Every structure is written in structure tokens, then in C-alpha cells.
Structure P
Amino acid sequence: MKTRINLVTTTAQEISNILLVKNLENLKTDLLTSDETDYIKYQKTTHKIDQFSFNRLKNWVFAKIFDQENNPFTGLEKFRKAGDEFQQMLNILKVESVNIQNVDVDAGEVLAFAEGMALGNYQFIKYLTDTSKKANTLTEIFIHDPQISENEFNLLKITIDAVSITRDLVNEPASHLNAEKLAEHFADMGEEAGVKTEIFEKKKIESLKMGGLLAVNKGSIDPPTFTMMEYKPANARNAKPIVLVGKGIVFDTGGLNIKTGTFMENMKSDMAGAATMAATICAAAKARLPYHIVALMPATDNRPDGNAFASGDVITMYNGQTVEIVNTDAEGRMILADALSYAQKFDPELVINAATLTGSAQRALGKYAAVAMQVKAGDDMKNLIESGEQVNERLVEFPMWDEYSDHLKSEIADMKHIGIPEGGMIIAGKFLEKFTNYPFIHLDIAGVAFAEKRDSYRNLGGTGFGVRLLFDFLKKRSS
């Protein structure tokens with residue numbers, strides 16, 4: 001379900017309103033009586049109550065009092081989470097439209113509040129036969145704040161739409177989303193955003209000798225795809241493009257090394273990296289960022305058919321290097337390696353890779369941050385980490401020391417594709433590095449791309465992690 005969001009120039013008194021306040025002395029509005037204003041001041045000062053509701057029968061007036069926050073990043077996150085809390089309450093009260101009224105907070109805080117409300121209101125209920133029982137009533141959010149420019153508001157809408165479509169793709173079951181369908185979605189997204197899209201089908205992939213992608217696909221009855229999207233504005237400020245690479249495993253059984261227990265339950269989400277990168281390049285195009293960007297998304301499922309690739313196999317990759325297969329459940333790095341090698345043809349100034357790659361990344365950081373690694377991209381990594389703090393999609397940088405490559409040595413091929421469990425996320429990064437010759441940042445989003453239970457405005461299921469992070473990074477970099 002998509003939430004409509006609008007910027008208005010006047011207070012909408014006929015619908016429900018939420019007042020955002022920091023300084024109680026500024027709480028002067030015709031939406032509240034003097035007695036109500038005095039009541040709010042007394043309760044906040046005496047009992048530290050910071051949230052108030054007044055029923056007008058036809059609508060509601062709410063007031064939320066925020067304390068001053070020294071850290072601007074954590075302050076913005078409090079506004080996002082408050083927005084999510086309000087959308088839950090509004091849906092319980094069966095409110096359909098609400099106006100966010102800025103009393104005296106910063107414009108960025110209003111936008112964060114609206115962002116949390118809209119993202120928290122997201123639902124994926126398309127397969128319910130009767131959506132009326134679960135569908136949220138809140139469908140429209142208005143914002144009244146003269147501080148907010150039309151451009152800032154449009155960027156907010158672009159962000160919310162990009163995150164929502166990423167979530168839709170991640171939440172889509174594999175029964176309705178094989179590699180070909182995923183590529184079709186990317187093409188539709190590109191057409192809407194004005195992004196050139198080319199889909200390589202199996203014959204083209206075979207002619208390019210993308211051995212990693214073809215090997216993982218051997219157990220599938222559906223063919224693989226390799227989607228290339230390009231946004232190149234006339235006023236591009238970069239002579240060499242930024243390339244975004246995303247892992248598109250539409251379902252991962254583990255292959256012949258089949259997953260056990262409950263580890264296969266949410267493997268429809270193993271294409272989150274690809275969805276993230278497609279949504280990000282489309283967001284950049286809709287925002288008309290003056291930056292040349294390319295996105296590469298290899299896609300297939302990983303299944304244990306009779307002809308599936310097996311432990312001990314030696315695969316010749318797109319760049320000619322040979323890889324000894326150790327465990328077929330480490331399939332993501334194989335399709336990414338081909339894409340990263342292919343990225344060299346663009347002579348990129350930077351390549352960023354996103355993938356639900358390793359369980360060790362999830363065990364290291366849980367749902368609170370993604371693992372990040374870089375080669376020859378120290379300044380960009382610093383800026384990406386700052387963007388992560390800004391939007392609360394945080395990154396923790398792990399080292400790329402050469403010693404970790406020792407665990408990839410093979411007796412029969414140029415390299416193995418996995419090493420020991422300890423430091424597994426770093427070893428995976430070192431494997432990917434062998435297919436790069438440019439500044440490179442690797443994001444392992446295994447722990448943050450899918451929420452097993454509702455997590456504030458990140459919601460349940462696909463979170464869309466990485467879209468807000470990368471969009472903020474690109475906005476700042478292009479300016």
C-alpha cells in the first residue's frame with residue numbers, strides 16, 4: 001500500500017493535526033484552546049508527559065513535545081520513530097488523513113517525522129483475499145511547514161517511493177518472482193525514472209562467459225538474467241561513472257549444500273542487494289542528480305537440481321580466473337564476482353556492492369548495522385558512514401587485511417571461493433576484491449535487509465536498507 005504525501009501552505013483544520021513542538025512557550029495555535037495549551041504545559045513540566053490527544057469528534061488534534069537533542073543524528077531518528085508511533089495510533093483510531101503542523105522544530109526534523117510515518121505505514125498485503133481486515137486506514141499525509149522547499153519535499157517523496165518498491169520486491173515470494181520477472185520489474189522501474197535498461201538473457205550471458213552466474217544457475221529450471229541500468233545526464237559532473245552492483249539471488253536453497261532447519265524460510269529476500277541498487281539508480285534519476293551512474297544486477301535462484309554445481313567443481317569466471325567450489329551455499333559471491341569483473345569495462349571512479357552475503361555479518365552486528373569494507377576508497381567510505389549516521393542505516397567498517405586472503409588458496413584452481421568460518425564476512429570481501437581493479441566498497445547487508453518481526457518504521461519483512469543510505473551519499477557527493 002502506498003501512502004500519499006503532500007506539502008500544503010495552510011493548516012488543514014478539517015482533518016486531524018499533529019503539532020510538533022520543542023519549546024512550550026511557542027505553543028500558540030488556533031487548533032488548541034488556552035485551557036488545552038495550559039494543560040499541556042503543566043503535564044509536560046510536572047509529569048514529563050510529552051504526547052497529547054484531543055478528540056474533536058470529526059477529527060483529532062495531537063501534540064508531541066520533543067526535548068532538545070545534542071546529537072543531530074540520534075535526534076532525527078527520534079523523530080522518525082515518533083512518526084511511526086503516530087501512524088500506528090492513527091490506524092487504530094481509523095484516521096484516513098493527517099496534517100503534520102510544525103510549531104518550532106527544524107525542517108529536517110519535520111521531514112524525518114513524515115518519513116517515519118510513511119515508511120511505518122507501509123504494508124505488503126497483496127495476497128490477502130480480504131485486505132479490509134488488515135489494511136491501514138491512513139492513506140494521506142499532509143505537511144505544513146513554510147521552511148520546507150518544494151525540492152526538499154520532492155526528495156522525501158522519491159526516497160519513500162524508492163524504499164517502498166525495494167520492500168515490495170524483497171517481500172515478493174519466489175513463486176511470483178524468478179530472475180526473469182525481477183529483470184522485468186527493473187525495466188519497468190527504469191522506464192518510469194528515465195533510466196536506460198538492458199537485460200542480458202541466458203544466451204548473452206553464455207557468450208560473455210559469466211561462469212559464476214551460469215554455475216549457480218545450473219540447478220534451476222529458470223534461466224538467469226543480468227540487468228544493466230544506466231543514468232547519464234547531460235550535466236554529469238563525473239567523467240567516470242559510479243557503478244552499483246547488487247546480488248540478485250531470487251531464492252536460495254543452498255544448492256546441493258542445502259540449508260537446514262529454518263535457514264531457508266526467508267531466502268526470498270536474498271535478492272535485496274539487487275533491488276536496492278535498482279531503486280537507488282532510479283531515485284537518482286528522478287531527483288535529476290548530476291551524476292553518471294550504472295547499476296549491474298545478476299540474478300538467478302540457487303537450487304539442488306541434478307545438474308547443480310557441486311563442491312569440488314572448478315568454475316572459470318568472466319575475467320578468466322578459476323575458482324574451486326567449496327560450499328554451494330556461498331553462491332552470492334560467485335554471481336557478484338562476474339558483475340564486478342564486468343564493471344571494469346566502465347573504468348569506474350567508484351564501485352559499491354550490496355549483498356545479503358554472509359551469516360557472519362549478521363552474527364557480528366545483528367539488525368543494527370551493515371558490514372562495510374573498502375579498497376582504495378577511504379574518503380568515500382567516510383562519507384558513506386556519515387550518510388549512514390544521517391539516515392540511521394549505520395555501517396561498521398571491517399578491515400581488508402591481506403592475511404584473510406590466505407584462506408582462499410586452492411591447490412587445483414586460482415582460488416577457493418570460501419575460507420574458514422572465523423572472519424567469514426571479511427574473507428568474502430577479499431574474494432570479491434580479486435575481481436576488482438578500481439576503488440571499491442562492499443556492503444554486506446545480511447543482517448539488516450529483512451526484519452523477522454516489526455522494527456519501528458523499518459516494518460516487518462523487507463526493510464529497504466541501503467536505499468536511503470546510498471541516495472543520501474549520492475546527493476551529497478553530486479553536490
Structure Q
Amino acid sequence: MKPAHLYVLFVLVTGICATTLVDAQAPSPHQQLAREIFQELIEINTTDSVGNTTVAAEAMAKRLKAGGISAEDIQVLGPEPRKGNLVVRLRGTGARKPILLLAHLDVVEAKREDWSVDPFKLLEQDGYFYGRGTSDDKAMAAIFVANLIRYKQEGYVPDRDLIVALTADEELGDTPANGVAWLLKNHRNLIDAEFALNEGAGVALKNDKPLANRIQASEKVFVTYRLEVKNPGGHSSLPSKDNAIYHLAEALTRLAKYDFPVKLNEATRGYFERTADLESGQDAEDMEALLRDPPDAAAVARLSTKPVYNAQLRTTCVATRLEAGHADNALPQTARATVNCRVLPGESVPEVQQTLVKVLADDKITVTPVGNYTLSPPSPLNPEIQQAIKQLTEEFWPGIPLVPIMSTGATDSRFLRNVGIVTYGHSGLASDMFDIRAHGKDERLLVKAFFDGQEYLYRLVKTLSSGKE
């Protein structure tokens with residue numbers, strides 16, 4: 001071949017390679033839209049103290065209208081001005097009852113001085129998106145909005161309505177004055193559905209490799225208690241052993257050393273059975289030993305040292321806040337602690353309180369429930385949904401199983417389940433099973449996980465609303 005011909009061939013080949021590389025790296029229009037929406041949501045402060053979910057809801061409403069969704073199918077509503085919820089409907093043929101796609105707009109507090117980065121600026125760095133709400137729960141909110149616009153612009157007509165609800169006040173616990181509970185009480189028709197998809201479980205990564213695609217079918221019950229000690233107090237120059245702070249501290253130390261008994265349910269037994277097949281070494285042996293009757297005590301003790309496993313094994317109660325004293329030079333007249341419990345489904349909440357009293361073992365400490373709690377019945381696994389998830393899991397993450405899981409944190413799924421709307425926590429968002437930063441410092445989400453989750457949920461919802469992709 002002549003040198004001139006070689007040069008032309010070189011130009012053609014390198015040009016093709018360069019084009020392919022650019023195309024592989026360039027986001028598609030729907031990916032770009034999802035990222036823009038994600039950034040917009042992260043950078044709207046939606047904390048309870050100073051934030052505003054109405055601003056976020058209205059921003060999403062504007063996006064949806066621009067994407068072609070009819071204004072009459074988009075509503076921003078709520079019981080107070082800065083706590084708005086968004087409900088939008090993509091109308092289908094009505095052959096089947098709707099699917100509800102649920103995510104919450106509010107986030108827990110985040111102080112700039114506690115973070116390495118600004119929690120209310122979306123930062124893409126080292127393969128991660130950083131920001132408050134990246135994993136809990138604005139990724140799902142952004143994905144649902146972007147995907148609904150994509151369906152509309154593609155002219156897709158599902159065989160059932162697709163409802164997206166982005167809600168407020170999910171992070172406030174069992175004080176349901178707003179959000180899903182408020183919508184169910186005042187506008188049930190807007191979100192009534194055959195079933196719902198919500199946060200609660202995604203793809204578990206271990207050593208950067210996909211281990212399992214999880215589906216949350218049940219969750220623990222969120223219960224908070226106030227512990228309080230009263231004392232006459234006095235001058236700090238005349239100290240006494242009868243000190244409110246000491247009473248409380250010693251009792252909390254006893255609580256820290258106490259483990260509630262192991263109780264497996266259908267979801268957690270299935271979780272350990274399937275996870276044992278995925279694990280190796282000591283963890284796998286311990287999970288198999290846990291499933292024996294009776295469970296092996298040494299295996300339980302080893303698994304209990306890992307919070308992600310311990311929370312699946314038992315009810316947990318942990319001190320989360322302390323308050324005591326009224327002056328530097330005075331003996332404390334009052335000492336208080338907040339203890340948050342996550343109670344296993346089916347376990348008696350009053351019995352948990354009685355156990356707390358016994359463990360604290362101090363009659364000077366009163367134990368009082370704070371707020372209400374909502375029992376959450378498990379959702380039976382639907383064969384159609386399981387089959388769709390298994391099929392797509394094999395395409396996106398070949399070789400990993402679908403694993404049921406009990407959520408250790410509370411979600412809005414409990415309100416839906418209590419009115420008969422079967423709900424599954426399932427996102428397709430992948431994260432390290434031992435690096436959980438929701439509610440914590442430097443919350444983050446893998447960039448790849450965001451875009452994979454977007455495409456996965458796009459195809460899953462399409463499958464479940466048409467019987468085909």
C-alpha cells in the first residue's frame with residue numbers, strides 16, 4: 001500500500017475511534033436532562049428548618065409542562081405555603097390501575113461546617129455526585145421527572161396511568177401532617193394506585209462489584225422515646241453522687257451494651273439465605289449458622305458487629321440526642337436523652353418500651369414516647385414485578401440475584417401499605433453496602449449509578465405499564 005493510502009486509512013481509523021470515544025462519553029439528551037433536574041433539586045434547600053419544598057415542586061412542575069405534560073395533570077398542593085407536594089399524571093389507556101412512582105423532596109439538615117463540600121451545591125468529583133439528598137431521595141425524584149418527560153416526548157401511551165408524587169416532610173418521622181399521609185387523607189384519588197415504587201432498596205455493591213439487586217418489601221417501625229431525670233440540683237461547689245447527668249449516663253451505658261433478641265421474619269430470612277450464597281468465608285458460614293434452629297450464638301455475635309447485618313437481625317434502640325443542666329455553676333436539675341428505636345415488623349411496641357425500662361434499670365428515669373408510630377405490614381411480592389426485575393437485572397447486572405430486604409429506616413411506604421396500596425422499595429441505584437452516607441456527612445451517589453438507575457427505572461416502569469419494553 002502506498003504511503004498516501006496509509007495516511008488516508010490512518011485518518012479514517014483515528015477519526016472513527018475519536019468519534020466513537022466522544023459518542024461513548026457524551027450524555028444522551030435524556031441523561032443530560034436528568035442531570036440538570038438533579039442539580040436543580042440538590043441546589044434548592046428543602047430542609048425543615050429553612051428550606052422550601054414548594055419551590056422544588058414548582059420547579060419540577062415547570063419542567064414537566066415544558067416537557068409536554070398537560071397543565072391540568074400537574075398539581076402542587078399542601079397544607080402550608082412552603083411545604084408543597086407535586087403530583088403529576090401521565091395518562092394511559094386505563095386498562096389497569098395506575099402505578100405510583102414516589103420520591104420525597106425534603107432532606108435532613110446539613111451544616112456547611114460539618115461537610116467537606118457545600119451540601120447544597122451538586123459537585124461531581126471522583127466518579128460521585130456529592131450533595132445533600134443525592135442518595136436520599138432526590139436522585140429518584142429527578143429520575144422519575146426526567147423519565148416521565150421522556151415517555152411523553154416519545155409518544156408512549158401506557159396501559160395504565162403513571163403517577164409521580166414528590167412529597168414533603170418524609171424526614172419528620174411519624175408526624176404525618178403533610179406528605180403522603182396528607183395526600184391519602186385529603187386527595188386519595190390523586191395517588192390511588194395498584195402498587196407503588198419508592199425508595200428503600202437498590203443494588204448492593206461490595207468491593208465495587210454488584211452483589212444483589214434488592215427489593216424492600218417490609219420495614220421497621222420508627223419509634224422515639226424521651227428519657228428524663230429530674231433532680232433538686234444545687235450549687236456546683238457542693239456536688240452529690242445523686243446527679244441527674246450521672247443517672248442518665250450510666251443508664252445509657254447499659255442500653256449501649258444491650259442487644260434485643262434475634263427475630264427473623266420472611267423478608268430477613270430470605271435476605272440472609274440469599275446473601276449467604278453471595279458471600280464467602282466467615283460471613284457466609286455465619287449466615288448459614290444463623291439460619292439454623294437454634295441460631296449459633298457465636299455466628300450471631302460476629303454478624304452483629306456489622307451494623308448493616310445487625311439491623312436486619314433485631315430491634316435496635318440508640319441514643320441520638322442529649323440535653324442537661326442549666327448553668328455552668330449549678331448541679332443539673334434535668335437531664336434528657338432522645339432514644340430512637342427501629343422495631344421489627346410484628347413486634348410489640350409497648351413491649352419494646354417495657355424492655356427499655358428494664359435495661360435502663362433506674363426508677364428515676366421516665367421513658368415517654370414522642371409522637372406517634374405507624375405499623376407497617378409487609379408487601380407480598382408480586383410475580384409480574386419479580387419477573388420484570390429479574391429480567392432487567394440480568395441485562396444490567398448479569399449474574400446477581402433479586403434479594404428481598406427489610407428496610408431498617410422508615411419510609412413513606414408505611415402509609416401506603418396501611419391503606420392497601422402495595423409498595424416496594426426499589427430504585428436500581430447502586431451503592432456500597434458498607435458506605436451509607438444518607439443523613440450524614442458528604443452524602444454522595446455514584447455518577448454511573450445515577451445514569452444506570454435512570455435507564456433501569458425507565459425500562460422497568462415501561463415494562464410494568466405495557467407488558468413489553
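Rule-based calculations on the coordinates, nothing more; no lab input. Small disclaimer: the values here were computed from a predicted structure and weren't measured. Cβ atoms are built from the backbone, for glycine too; each structure is taken alone.
Below is a table of values for the structure above.
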quantity	calculated
Parent structure of the calculated result 44, 22, 20, given that semi-axes √(5λ) of the Cα gyration tensor in Å is the read-out and P, Q the choices	P
Structure with the greatest value (metric distance in nm of label points 7 Å out along Cα→Cβ at positions 95 and 399, set P, Q)	P
Among P, Q, structure where mean count of other Cβ atoms within 10 Å over residues 279-286 as derived comes to 27.1	P
Comparison of P, Q - label where relative contact order in percent (Cα under 8 Å, 6 or more apart) is highest	Q
